[in-house]
Structure formats: structure tokens, C-alpha cells
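Asks: Down below are the structures I want you to see.
FYI, it's all coordinate maths here, none of it is from the lab. Since we're looking at a predicted model, the values are computed, not measured. Cβ atoms are built from the backbone, for glycine too; each structure is taken alone.
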Structure 1
Amino acid sequence: MTGPVIRYSAPGRVNLIGEHTDYNLGLALPIALPVRTSVTLRPDACDALEVHSDRVPGSVRIALNTVPGDVTGWAAYVAGVVWALRRAGKRVPGGVMSISGGVDMGSGLASSAALECAVLGAMLAATGELMDPLDRARIAQRAENEYVGTPTGLLDQTAVLCAESRRALLVDFRDLTTRPVPFDPEAYGLALLLINSRAVHRHADGEYATRRAACERAAAALGVSSLREVQGQGISVLSGVPDPVDARRARHVLTENVRVHDMVVALQACDYRHVGGLLSASHDSMRDDFEITTAHLDLIVDTAVHAGALGARMTGGGFGGCVIALVDGARSGVVSEAVRETVRRAGHPAPSIVATQAGPGAGEHIS
């Protein structure tokens, strides 16, 4: 199985709103980022893949018949795609793969999904296999869930694969449908600031799995298979959840789904002031009900809003990573400087702050 060199890339993502809703069959509204992870594949007929990364010295050899546990570390995401593709009955090429990444690991910007989807796209292009984007998302999710061992939902992979420029992507995880929604704050004199706290986003302590288990217990207490089944009944239905912590976790999910819906309506009406308020309300819910923010992230959010942002929230799985803030373009410098100075005085690492926008999803030859 030899052929021409394949070049494929996939973006990171920011979730505008809809955190920890995916595995609860709820709603989310992500965008793809301009920054991308790129893969170059030189396929051949050998029975292994030799993988190089521009961020790690040396190389990793991945047997095409790899099974979970064979490969660990960053290369496990590549090996997981190999394994998941073969489990799906698809051909997998051997060869040499080079990875050059723009998506920072541990930042909460879906670096793992970007890597998985870039690898997957390159492999499918090399073999000529056709696969629907949502089927690709499931393959990438299986790689992460069953090979790497991280119990993520489908949000990251779906966003990475299906996003469009200057559009947010409304994802309904109950039936896995997607719909583009206009998102172009620059056209209205606004900017979306991406603030990387430099606090590494980690799930190693099991917090992600703990939150997921709490949602599953709440659903079981209500006699349903997922919290989405009680969405229309309002938060009063949670009186049927005996554990108060589980009830708070479920309250975040139910109210977050409402906020996603409300943000879609606000974006369609070009009501960015309401969009900002929804960002802040989402952060409050993640802080108080889901308890996945940190004092460091809360400080960044509060500082941005006090300096004039229309709204701000942590984005990603929690416990580190990034904040997004919607600001008047003329005040983006003021807000950025206020965040930098406040964070400096608090003794935290200097954040990186850039204005970002919605970019395209994964694809061949996109740079």
C-alpha cells in the first residue's frame, strides 16, 4: 500500500457554550480555531507506522495490529486511531508519519481531537476510504475512549471535523445532528479574546470521570437513560435526585442546554450583548454547580468583565486551560492589559491573549 505523500490538518476548537453536555446527549456550540495540527504521511506496505513529532525528540513505532496498552503518552492518540480504524474493518497504511502541531497540549483547546482527526484524515486519504464526518468523529472518539482511556464525549471530534469559517456549530448530541450558526463578532466591532491561563488542563485525577458519573447517577435516580430526557421539565425535576451534589451537577447540564439554545437565538438576532451575558452565566454555573473552574480561571473571568468585557467564561473540560471573553474591539487592549496585570500580581504565569475567530474544520492540504 504505497502512494503519494498525504498532508492533512485539523484545528483546535473553542466551545462557545455547552460544557459537559455532550455525554449527557445535550447541546453545544463550538467553533474551530485558526490554529491547526498537521500530519504528513508517507505510506508504504510495511506493518508498522513510524511516527515523529516536532515537539518530542525521537520517534515511536506503532504496529498496525496494536491493541490498547501497547503505546502510551502522546503517541497513544495516533495508535488509538490505527486500532479503531482496524476495529471498524478499514484498511490502515504503514509508513512514516510526521506531526507538526499548532494546538497546545493541555490547554483545553482539544489538542487530542485535532491530532486524532488529522491522523484519521491522512489515513483515509491514503487508502481512498470514504467516511462521513460524523462516522469519523465516532472513530476518533473510540480511539480516545477505549485505547487512550479518557471517557470523553463527542464534542471535540465533531467540532474539529464539521466546523465552518465564521460559523459556530450547533451540535445536538441526542441524534448527533449539526447546524451552522452565524458567528462573526468582528463584523459588529467586537473581538473574541482567547486567554490561555497557562495552567495545564488535566483530567489525570479523575475529575472528568467523576463529573460524568454524577450525571449518570442523577439520570438513574430520575429513571431515565440520560438527562436530556428530562430537559423540558425544568430544574424542579431535580428534586427527585437524592444526592445534593449529583443534583447540582445535573442542574448545570439542564441550564447549560437552555443557555446554548438562547445563544443561538441571540446570534441569529445579532444580539451580542446577550451573548456576553450568557457566557458569564455559563461560567457561574460551571463554578458553582459543576465545580470545574479554578480560582485562577475565576480571577481571569472576573477581571475581564470588570475591565469591560461583555462576558467571559472558562472553555473546555475544566481545572485549567483557557478563558474566552467577548469584548468591544476598541477595548480589547484595555481588557487584555487588565488581565495580564491582575494575573501577574496574583503570582500566576503570564497568560497568552489573542483575538481569535471561527475557522474551517479538518481537511487535506489546509494550512
Structure 2
Amino acid sequence: MKKNQLILGLLLFAVLVGLAVYAQHRHPFDFHAFGQQFKLADWRQIAFGLGCIYAAYIFRSVRWALLLRHSKKVPLLSLLGTQVIGFTAVALTGRVADLVRPYLVSKKTGLPISSQFAVYIVERLFDAGSMALIFSSVILLAPPGALPHPEVFRKFGYWLLAGAVGGALFLVAIRIAGEVVASLMERTFGLISKGLGRSIGEKVRSFRTGLDTLRSPVDFLIALGVSLAMWGLITTAYVETARAFVASPQLASLTLAQGMVLMVSSGAASAIQLPILGWFTQIYAVAATLGKLFNVTQESATACAATLLLVTFLGIIPLGLIWARIEHVSFKKVSEESGHAAGQEPASEEAVS
């Protein structure tokens, strides 16, 4: 697995180098202008954006604690360390470390690892649904001229809104008749492969277990409210950080609708995040969005994209490293053991002491 990741990383690095050389040949990059963007930027806005991201981690802790309350009541901020350390692991080692958070929550609370993986799935669905609701609302209500090719973005907004509604209905169906749905999918996919059918059925049942955290409409609305508030903070961080580059008129006057497009492009680029190399692919994707859709110069776009990565993704690393040291957490061990625990439980407890 590691060998395949290394080969993929080297190939992507070679592609990035090739693109950089080609871009420098076609459109020479002005490093002085690039540096001026940082010199003239309003760092108070950037600091405010980072503060919004840090506050969002508090909401993540609160949401996870609320999702646990029917299984075990824990203080709302008691899981803050698991969120900070978990996202630090992702920033350092890539998406392979995405399961560190449920693993650490399991160790901290004494609840089964499988139950926390189920909670993690529910949490991610709330993230996707909240993002879809915010994006579609902003895009569909955007005034004329706010975005290039508005008909394309509006159509995308409608599809996202439909997807959010469909996702909510799916949650209800699994919550009410999870065993029936699992058996149906097991039989259906079992026609292709019994192993595949059995695997899908087990995943649906595991997901159904996670939905035990939502035992009433009030539970659902509370989780949705916290999720929307959290993603509101993240959206604010993107918009304020971009607007901090006052030397670029396009960035200084960035609208909320444009900020949403920027955030979606960044999220799409980070979906498959490789260690370190993924940082550059994300910068390239966001800078390309700014340049092609909003006519931002490549120096301003690159400076903004790099700062967005620092604020929204890498900014948690210093705090995460300190927190991990205090709680005696080894990033290497928890990354390996959380991946192990995804297929079997319980995992070794050596990672956390």
C-alpha cells in the first residue's frame, strides 16, 4: 500500500513539476508581485479567518458529544482534543488518517470502536448536507452578475439541494427500516457477488447503528443546527481570508457567492489528500479557480490559495502537535491503528497513554 502511494505521489509530483514548467514558459510568474501580495495583505482579516476555523473545531467537539449522548453523556468540550489531533493527523499524513478521530473518541470514552466509526459516517453526512444547503441557498439567491455562467452554478445548486433532500430521506429510510434495506441490498448485490452483498449489508447495518444517535426530530435538528453554524464559520473564514488580499480588486471585493465556489473547489481538491504533495495540488486547484472564473492574476491567486490552505487546513497543526504531546499521542501509531480498527476491533491501546 505504501509503495503504491509512493509511486502515485511521485507521478503526481512529476505532473505538477511539468505543469509548473509549462505555466512558467507560457505565463512567467512574477515572484516580486507574489511577495507584494503578502506584504500588502490585511493580516487582521487573515487572523480573524483562522479564529473562525479554530471556533469550528469547538463546534465539531460539541456535535460529536451530542451524537454520543444517548450512549454516554460526556462534557461538550471533552472531545475537542480528539478533533484537533485527528485533523492534525490528516493535515500531516493525508486522508488515510481520517479515521483517527473516531479511534481517539473510542479510546477516550471507552465506547466500541465500531460505534464511533458509525458516528463518524453520520457526522460526515451532516457535513455534506450542511455544505449543500449553504451552497445552494447562496447560489440560488445570488444577485445577477455575482457569478460567471450563473445558469451553470444555479443548475448545480438545484442538484445539490435535491441531493441534500434525497440524503435526508435516505437517513429517514435507514433509521426506520435499516434491517429491511440492508437485507434488500444484500440480496440485490449478492446476485453479482455474495461477498459484495454481505459487505454492503454489514455497512448498512453499521450505518443504522450510527443513526441510533438520532432518536427524535429534535436530535436531528440540533445536529443540523450545530453543523450549519460550524460551516457558516468555515465559509466566513474563506471569504475573509480572500478579501484580505487588498492589492487585488477582485479578491478585495469577493462576494459570498464567489467565496462558496472557492470553498467547493478547495474541498474537491482535498477529497483525495496525499501527504504534503496534496497541499500543492490544492493550491493549484484554488488558484486556477480564481484565475479562470474571477480573472485574478496568477500571483494574487497563488498567494490567496496558499494562505487559504494555511488558514483552513494547516493552521491546526501547531495546536495539534502540542495537544498530542500533552496527551502522549503518537501520530504514526494512531494512524496505523485506526486503519487497523476499521476492519477489526479492538485495536492496540499503545498509541494513547
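Asks: If we compute FRET efficiency 1/(1 + (r/R0)^6) of positions 67 and 187 (r between Cβ atoms, R0 = 35 Å, to 0.05) for structures 1, 2, which one ends up with the highest value?
Replies: 2
Asks: While we're on this one: For which of the structures 1, 2 does the calculation of FRET efficiency 1/(1 + (r/R0)^6) of positions 51 and 299 (r between Cβ atoms, R0 = 30 Å, to 0.05) return 0.65?
Replies: Details: 1: 0.20; 2: 0.65.
That value comes from structure 2.
Asks: One of 1, 2 was used to compute Cα extents along the principal axes in Å, for residues 75-258 alone, and the result was 56, 46, 33. Which label is that?
Replies: Numbers: 1: 56, 46, 33; 2: 57, 38, 34.
Clearly, the read-out refers to 1.
Asks: Which one of 1, 2 has distance in nm of label points 7 Å out along Cα→Cβ at positions 11 and 123, as calculated from the coordinates, equal to 2.4?
Replies: Details: 1: 2.4; 2: 3.2.
That value comes from structure 1.
Asks: Check the numbers for volume of the Cα convex hull per residue in Å³ across 1, 2 and tell me which is largest. Could the numbers behind the result be given before it?
Replies: Working: 1: 130; 2: 158.
Comparing 1, 2, the top value of volume of the Cα convex hull per residue in Å³ belongs to 2.
Asks: A further question on this structure: Of the structures labelled 1, 2, which one yields 3.0 when distance in nm of label points 7 Å out along Cα→Cβ at positions 219 and 283 is computed from its coordinates? Don't skip to the end; give the middle numbers.
Replies: Details: 1: 3.0; 2: 4.5.
Here the read-out was taken from 1.
Asks: Out of 1, 2, which structure matches -25500 when helix-only ellipticity at 222 nm (-39500 (n - 2.57) for each DSSP H run of 4 or more, over all residues; to 500) is calculated? Please list the in-between numbers first.
Replies: Values: 1: -11500; 2: -25500.
That value comes from structure 2.
Asks: Given 24 as the derived value for relative contact order in percent (Cα under 8 Å, 6 or more apart), which of the supplied structures 1, 2 does it correspond to? Provide the component values of the computation, followed by the final result.
Replies: Numbers: 1: 24; 2: 28.
Structure of origin is 1.
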